[in-house]
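**Q** Once you scroll down, you'll see the structures, which are given as structure tokens.
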Structure 1
Amino acid sequence: MGQELTVKSVRSLAQALSALASAGVDCKIVMVDGQLVPPSHEPASWNEVRLRTPAGMVTLRKKADTVSVVVFGNADAGLTAVSAQIATAFER
């Protein structure tokens with residue numbers, strides 16, 4: 001079981017990552033749709049993305065006009081806080 005935050009996505013992945021970088025949150029894409037990718041990779045389309053953060057791994061799942069931000073159920077306070085920041089970055 002995991003902790004999941006679902007938000008209505010109005011920003012693209014690139015825009016959300018840019019907003020996170022501006023806020024000082026270090027996130028790197030490490031996997032897109034089950035395939036390992038270099039951290040500089042910016043996917044044109046995606047259904048699932050894994051992000052590496054200093055606090056731990058975060059999974060993004062895109063469905064229609066929403067993005068779910070998922071972390072393990074036993075995530076500590078740091079990872080929970082980062083996942084909330086990532087969810088907020090997808091909103092305007």
Structure 2
Amino acid sequence: MAKIPWIMWIIVGGVMYYVSYRVGPQLDIFSYIGVAFVAIGIFKMLVSFILGGKEKKARKEAEEIREQEFTCPRCRYAVASDYTFCPHCGTRLR
């Protein structure tokens with residue numbers, strides 16, 4: 001199932017509210033649905049901004065760890081940069 005971006009919730013909700021407002025009381029239910037869509041969009045926006053910072057921080061930390069590690073040329077085992085020998089196959093790394 002596709003993830004709907006928060007901006008689309010807000011746009012669709014705004015359009016629904018505007019159209020139902022312009023038509024009149026015949027489409028009152030759609031104005032309530034439009035307001036609900038806008039509220040969902042704002043909630044999703046706040047959550048994405050709050051969690052987005054945590055994801056960026058986690059990605060940055062993972063990148064730093066990858067930079068500190070390299071693979072053994074013989075067995076392709078991930079080894080920290082301060083190791084002299086590969087703990088998996090014993091190949092000298094320096």
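All of the numbers you see were taken from the coordinates with simple rules; none came from a lab. All of these numbers come straight from a predicted model, not from anything done at the bench. Cβ atoms are built from the backbone, for glycine too; each structure is taken alone.
**Q** Which structure, out of 1, 2, was helix-only ellipticity at 222 nm (-39500 (n - 2.57) for each DSSP H run of 4 or more, over all residues; to 500) calculated from, if the result is -7500?
**A** That value comes from structure 1.
**Q** Given a computed value of 2.1 for distance in nm of label points 7 Å out along Cα→Cβ at positions 5 and 29, which structure among 1, 2 does it belong to?
**A** It traces back to 1.
**Q** Can you say which of 1, 2 returns 11.0 when mean count of other Cβ atoms within 10 Å over residues 37-44 is computed?
**A** 1
**Q** Compute relative contact order in percent (Cα under 8 Å, 6 or more apart) for each of 1, 2 and report the one that scores greatest.
**A** Going through 1, 2 one by one, relative contact order in percent (Cα under 8 Å, 6 or more apart) peaks for structure 1.
**Q** Please state which of the structures 1, 2 yields 31, 28, 26 when Cα extents along the principal axes in Å is computed from it.
**A** Computed on structure 1.
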